[in-house]
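Have a look at these structures, which come just after this line.
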Structure 1
Amino acid sequence: MVLVAVSGGRDSMVLAEKVRREGGPFAIAHCNFHLRGADSDADEALVRAWANRHGITCHVQAFDTEAVAAAEGISIEMAARKLRYRWFGELCRKFGYEAVLTAHHAGDNAETFFLNLLRGTGIKGLTGMKAESVLPDPDYADIPLRRPLLGVTRADIDSLAAQWQVPYRDDRTNAENTVKRNKLRNQVFPVLREINPSFEKTVAEDMERLSMAAAIADDYYRENAPLLWDGRRIDTDLLRTFPHWEYLLFRILEEEGLPAPLIAQATDIVRSGLGGKRVGPFVSAAGRLVREERVGEPEIAVTEESWEPGRSPVMPAGVLAVDADKVHGELVADRWVAGDWIRPLGMRGRKKLQDWFKDRHYSLVDKQQAVIVRDSGLTDAHHVVAIAGQVIDDTYRITAETRRIYRIK
């Protein structure tokens, strides 16, 4: 039995009707993000009515999306995505659904392709969505995520909606061209269809070929990067003996958090062989590109105090508090390194610090200056206790059982 995500829009209602006509057992899930006032409630009413008419189990969940986005410092779109997929995973665990189905189609995939092309994401961003992947939530990454309509065009969906007389509601915000995705869909794609009426399918075929090329490139990188990069130095003399060395350098520096313009500068420096040139945190030397040791030691002040149950855990600005009895060793200050992760307070899933920084638009300097708090007693050295002054790991949160705390400033 599968779980079908249904928003009430044309695409998801066509998917629900398609699954119903195929006859397999399924349930549907509808998220009310409360972002469009009465329209959001009308979407929910439509989905409930359709499910009742056909005798299908319908799960509905309301979210205060704006509050979550504000609390986590992320966009509304990102907050809605996180809330949606986490809830889908919870439903699958609770009711035994074997997979989640979404209504992403060829047009959505083409939009993603062009958006990533404009962002400069490299080949990985141009491979598009897959017909089958997994839920993008670390706690539910074993649950399949399927996209049965990925090879279907928007015109095909319109035709099916009319043929099957599928009820649906149009989201009026889809016509607002202030959103990049809408601008592509409403202004750019009509021109591309004039040039090639089947451009969505053509883009899908190109993405499949790019995916094959990306897999080959990944194998090449994984095999050779350890020979060139020890976490601090890139052997540029050896690097330049490799075919396609520019790609290897790009991948190493990208994983170190350098933006595309700085990677281009670094490539020019390596190509020229000049020493004493600085690019981001790296400095060129004879046959090497060396990541400088960070200037200045990070510092924190840690004080211990007793804690009475029921007290508010809210601290003054710049101060964090953790349950002292959950700390395994000593709290030490450090700088972040690739691979560091945290479970932000209130979340169950892991978050790479690099992704946490990216969500909050940290510059390279901001990331270098961030003070990371580690627990010296943890076996996983990449699991951090806190980002000082910002957020603690949920493992160390204050609860009703807390009797001692450490204040971290």
Structure 2
Amino acid sequence: MKIKIEPSRGQGTLILPPSKSLFHRALLCAALAEGESKIFGDPAGEDLAATLRAIRALGADAKIEKNFVRVRGVDPFQRPAAGFDCASSGTTLRLSLPLFLLSGEPVEIVESKQLAARPMRVFRESLCKKGVFLEQNGEKFLAKGRLLPEEYTLDGSVSSQFVSGLLLALPLLDGDSKINLTAPLESRPYTALTRQVQAAFSVKTEETQAGFLIPGGQRYRPTEFSVEGDATVASLFAALNFFGSNIDCQGLSESTLQGDAAFPKILEKLDMGQTVDLTDTPDLAPLCFVVAALMGKGHFVGTKRLSYKESDRVMSMRKELAKCGARFEIAENEVSVFAEDLHAPKEILFLHDDHRVAMALAILLTRLGGTIDGAECVSKSYPDFWRALASLHFSIAEQ
């Protein structure tokens, strides 16, 4: 799908969609809580649909009501052999896999080609040493074995999702467990979100100097959980406001633990010419590159993991922003953006089947004008994105 965007400024009120990160975790915790839970919010997007399939494969019952999801949890230790389609949701795969290892029964997870190419070595290196069998067979991921209460050693520099997956599963085991990190944990705020949701379902874990201590013998308790607004989406509209729009975003908690809520501080740093560290906020990278281009320059560190996302986000943004006159200088873990003469693209901008790239480039074109191709990829996380822009009086049209 092609979308043409004319230079325009928006105004109005936007109710933020619920945080995708929190929603994933709430659904999984509810599936582990024997009894009925209600998760308030709309589980829109392909990624959350994948997590709904995952919890049903665990044996949980999940029904989408008008403004919440009703989940009846199960005992994961009694799960029979199962399988489900994970599509392209890396969050679903990494968070749910340890839960399927509680029963010892096999699970077959179907993946997209895109997801199958993303790294799983952290689980291979940590779990296979404990007797778990993991095998990638084309677009199918096979797992078999039983999770045990032990010490698990993980490389924290690849993705915090591997840590979060174990944090969700290990409290259910009879004995205590530990997670030891061999490298600093990247995207650390996401483990805080995991522990926040766990606590709402009556499960506690402890962060230590070496990693995490997980007391065993715990049980998730059913509850009602309201999912706050998505800070990553709020960042898009904060950027639009910075460049002249007047949009009131509602639904984000003032006490949020979402790492991407740091975007206003990132804007301040870019405006002052300071270096921005993206280690804890990798999903903001495409938007940050756009803001830097519109400002004329920007310097970023903590960028090495961006090649493991839905696309290689540094290279994707470099290619598309070059069509607008921006230039990238790339090192191992840093990126500099320069744009002395930014202009409307004479070519169509392609989105590399990456929802974050799509939404970031849309922000760019509200200032420059232009056409993008592949706009449907926003369905992964925010299907209503284009309707939201139109409702806020931005000039957009499907071609």
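Suppose helix-only ellipticity at 222 nm (-39500 (n - 2.57) for each DSSP H run of 4 or more, over all residues; to 500) works out to -12500; of 1, 2, which structure was it derived from? Going through each structure in turn, the value belongs to 1. Taking 0.30 as the value of FRET efficiency 1/(1 + (r/R0)^6) of positions 41 and 313 (r between Cβ atoms, R0 = 30 Å, to 0.05) derived from one of the structures shown (1, 2), identify that structure. Clearly, the read-out refers to 1. If distance in nm of label points 7 Å out along Cα→Cβ at positions 265 and 321 is calculated from each of 1, 2, which structure is the one that comes out at 4.4? Here the read-out was taken from 1.
State the single structure among 1, 2 that was used to calculate FRET efficiency 1/(1 + (r/R0)^6) of positions 17 and 161 (r between Cβ atoms, R0 = 25 Å, to 0.05), giving 0.75.
2
Tell me which of 1, 2 gives 21.6 when you compute Kirkwood radius over Cα pairs in Å. Considering all the candidates, the number was obtained from 2. Taking relative contact order in percent (Cα under 8 Å, 6 or more apart) as the criterion, the largest value within structures 1, 2 is that of 2.
Just so you know, all these numbers are worked out from the coordinates, no wet-lab data involved. The shown structure was predicted, so the numbers you read here are calculated from the model rather than taken from an experiment. Cβ atoms are built from the backbone, for glycine too; each structure is taken alone.
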